[in-house]
Structure I
Amino acid sequence: MNLDFTPEELAFRDEVRAFFASVVPEGWRQRVRAGLRLDPADLIAYQKALAARGWGAPTWPVEYGGTGWTPAQLHIFESEATRADAPVQFHQGLELIGPIIFTYGSDAMKARYLPDIINADSWWCQGYSEPGAGSDLAALRTRAERDGDDYLLNGQKMWTSYAHIATHMFVLARTSTEARRQQGISLFLVDMKTPGLSVRPIETLDGKAHTTEVFLDNVRVPAADLVGEEGQGWNYGKVLLDRERMVGAATALRLRQTIEGIRDAASRRSVDGVPLIASPGFSARLAQLEIETIGIETMVLRLIADAAKGADSGPRASMLKLRWSELFQQATSLWAEALGPAAAHYMPIDDAPAADPDMPYAMQGALYSRVTSIYGGSSEIQRNIIARRALGL
């Protein structure tokens, strides 16, 4: 989007652009455009490079190691990241539990955990969903019972992304049974090396193991790792889920990256001697996708402005998450369509080269995109939030 920037903001844009040019290798491009996460080693190296520059936590307050950037600077940073095909920063620690810690955690907790999050010395996963308690999170049954200076956690978590490589997990567990299901839930920080904790990866549609089951069998957690007050976990969890939907602000801007992947693929492929990009039907669909992407980007600007003012964005984050997930699924499907029959050959066979330079990432991205209307609150949940908060239903 074209915005009017001050000379200082233009100088900042040039600084950010030069930084991304120095840290984003060509080998990341197709994976990032397809909406796929980089390997943990690459994401850690990227986060460390940002931290070394003082940009490790763009949305955090300065007093906790953040940048204190203005909304315009945040928009410039994310827009230039998109332009450079840089990945979205891994958000579980940075955008989810980190802000909860610096808002509700003790001073000792802040000193212990926040620097490691910024410097990528810790990798966090989210212990929320359970069998029978996914979208209905208040139905969770994992228990935490006080035992002297510790709590003993017992239960099972489901769809816990990247728990098999995480160093820490933030866990919602019941510390008491109340009349209202939302009461008596507490939030804990758990070291993944703690005895009694086991992880079982789950292979997903794209052939990867993004997500896992986590089992907790008398996992002993120090009382010092209870976040805030006992029994207030539901309130903290709601804040965290709102922030998870806010992560969509950065992710939504990355639709531009996927559009570039579509355009490149459609420029290479011809149908009946005509480049696909010149086909009226295909070009009209691509143009419609770009128009709706502009609408998403406008909503991102409003969310960033609200966040900077400390204003409640209402249901706008849910609107963004809902529409972005739909558009991303459309975009990755259009990319696969642009590849034509080559899109079917997305799994390596006997180390044979991929049938197209976009593969395997484009088709893996199309398959993985199906999860975007489920994670972070399913589309049905987002519609309910919008109905309640925007329409009063």
Structure II
Amino acid sequence: MALIVQKYGGSSVANIEKIKFVAKKVVETKRKGNKVVVVVSAMGKTTDNLISLAKQISQNPPEKELDLLLSTGEIVSVALLCMAIENFGEKAEGFPGYFAGIKTDTLYTKARIQKIEPQKIIEEIEKGKIVVVAGFQGISQENSITTLGRGGSDLTAIAIAGAIKADICEIYTDVEGVFSADPHRVKNAKLIPVISYDELLEMASAGAKVMQSRAVEFAKKYKIPFVVKSTFKEGEGTMVKEVEFKEGAVVSSVSIDENQAKISIFKVPDRPGIAGKIFSSLGNAGINVDVIVQNVGKDNYADISFTVNINDMEKAKNIIDKIKDEIGAEKVVVDPDICKVSIIGIGMMNHPGVAGRMFNCLAKEGINIEMISTSEIKISCVVRKDKGQKALESLHKEFIENENQGQ
């Protein structure tokens, strides 16, 4: 008997027929002698629709109330899936995030889990029930409903798996596993059977939509193995675990992130403490900054550019506009028409020349690079958004499809 956590995303529970299919799958898992906890997302585009409703009231709705609104999407999925499971003759118990003991901070719309108290989940499992938990949400110390950010159901599933010491966490989605690129965008994308936490973490931060980066980070920190597989197609999927090093492929995947915006601050006084003031203010507002470029100072001034998620663009601009006046910078320019393309792979660490190959590949396609960011296993380039798809395809061909890769 195994203790299994299964997570089903919005595409897996998008309509009643799919919910019935998922219920059947869950029941079959239990009847093989397993104990099962299920984490579900909101149905299909429910979250987007709820955000749209909120913006009909206000373009900048209060985040506390927005979280309360968005949390209802997963509750609907929980209730419907429990009904479907019971139709198959099994007992189900549905929990909102706060009943499941998911305690968070008060950073609304992107709250962080502080602890999980899984006693209620364990009690219901021991009664022989299938426990269905609403993903994406928790409760703060002030007893306010919070949400965990886009893809937060992944984090819910991984965190619960760790808290109840599950044998395996299964992440079900609309693709068959983790691919070398988004299979919806690159026709020759290849399924990756095993991938390291580090590679998947870089993929997620680079825009791959398979997993939320915070969920992968959590899994890596607590060594929680998990598998990503298709809800509707049989297959082994992709196993995600600790991988020290692998010979062979230099680059395992190529990603694109089109939800990026560039903010540039021109003629910034070039003196100690200015960059700290800018980025501390963004960090205090819960805004993640990705690629940062500062040019060489001239006449005691410099220009600073950085990227943020496009959803944080207006909020970041408002903060920077205030700082601009305080520090005496000349102007702030926002550019939403950019994207980030990245190549990722553990093998890159011991293969010099990978960056040069990437830059030459883009140059051959006439694609100009505006910003560059590197780590041990990732190289990212910011390019114009209308060049993103061409960049993605050409890099995949160069590093994945090329049979002479790494030679």
Structure III
Amino acid sequence: MGDGLIVGLLVAAAAFVVAIFALWLRSRRLAGEVDRQTRLAAQQAAELERLRRADAAIVERLPDPLIVLDAEQRVRRTNAASRAAFGADANAVLRHPGLRGAIDLAFATGEAQSAELSRPVPVPREVLATVVPLDPPLADGGCAIVVLSDRTRERAVERTRSDFVANASHELRTPLASLIGFIDTLRGPAADDPPAQQRFLGIMAEQAGRMNRLIDDLLSLSRIELTEHQPPAELVDFGVLLARLVAGFEPRLVVEAVTLETRLTPGLPAVAGDADQLAQVVHNLLDNAVKYGGEGKLVRLELVPAPDGMRWPARAGLVLSVADRGPGIPREHLPRLTERFYRVDKGRSRAVGGTGLGLAIVRHIVNRHRGQLLIESEEGVGTTVSVWLPIAELPAMRDGGATSG
């Protein structure tokens, strides 16, 4: 009995040890599996994070403005091009009725939809919006993307081509007819009349010069319209630029017997602008003042900080004004002065070499610079043209990085 009990106890102990060992092995295997699953989950999380960063990097660096929407059609994020073009509030763009309808239809059908948008401010822009549903969604939950492709330049090219042909054919017809008529006269009745030949050749030279100025202004206006939707980023010291332009204008002032009074506030901050286009604004305004200044030939030129008041925007800016003492312009003509080829007195304008495009060019340049143009005139007193330009809000300006253009 004693031996049997001992054997039974030994067998039970052995079984217990085996059970404990088996349990230990199972726990080791389970721990290994848990460790493996943990590593796998960490790898999957790292891969998901990598994909999320890749998605974000791709979206951020795309050249076209892009908005990512979640399942509730809310803005998940925007890229740098979108923020630069439309600001931080992407919802303002999404509220456009045409785009709103395209988004609803894309979510309902699961197919890409397009819509053409027109944005009138701050300058007219034509945008093609494409809504693309995503299946599967992006790593951050983005369920659709809205791509906003700027078509302003393409539309401007189309309009410019048709406008150029129409305007050029209309405005060039008169001087061209004059040239053809004088050529026929020189070949016929005036063939043996030297005094008449000299007089006709002088008129022909004037008409040819007018055609040349007209073509130059049309081409200049076309180039400006192509970039009007893109605000300039160069820093321009407008005071330095203006002083140089006035110095270059002095020979003409002497020839035309014009007195130019200038008032340039020293130490003005820079503006964000295109130096060549700003120079063109100054040149066109001075040119008009000299041409139409009338008796006395006194022209005043000012560049000062924008005064406080309701006339100009609340933000900081500079005001350029050019005033003459000419006969003035009737009130009913003022709203149309910046239209192409609009002239108050067509005969006088052509007599002094005007093309009817100077103020149209000024208006488009001011629009591109996000400025404002104001024309004031009183019959018998004179005309004042003022241009407000915003002061540049760039870090480089604070570091003294302005250029004079």
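Derivation of every value follows stated rules applied to the coordinates shown; laboratory data play no part. These figures come from a predicted structure and were not determined experimentally. Cβ atoms are built from the backbone, for glycine too; each structure is taken alone.
A compact table of results
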quantity: Value -18000, calculated as helix-only ellipticity at 222 nm (-39500 (n - 2.57) for each DSSP H run of 4 or more, over all residues; to 500), assigned to which of I, II, III; calculated: III
quantity: Which of I, II, III leads on distance in nm of label points 7 Å out along Cα→Cβ at positions 81 and 233, largest value; calculated: I
quantity: Of the structures I, II, III, the one that 0.8 was derived from, the read-out being distance in nm of label points 7 Å out along Cα→Cβ at positions 57 and 105; calculated: I
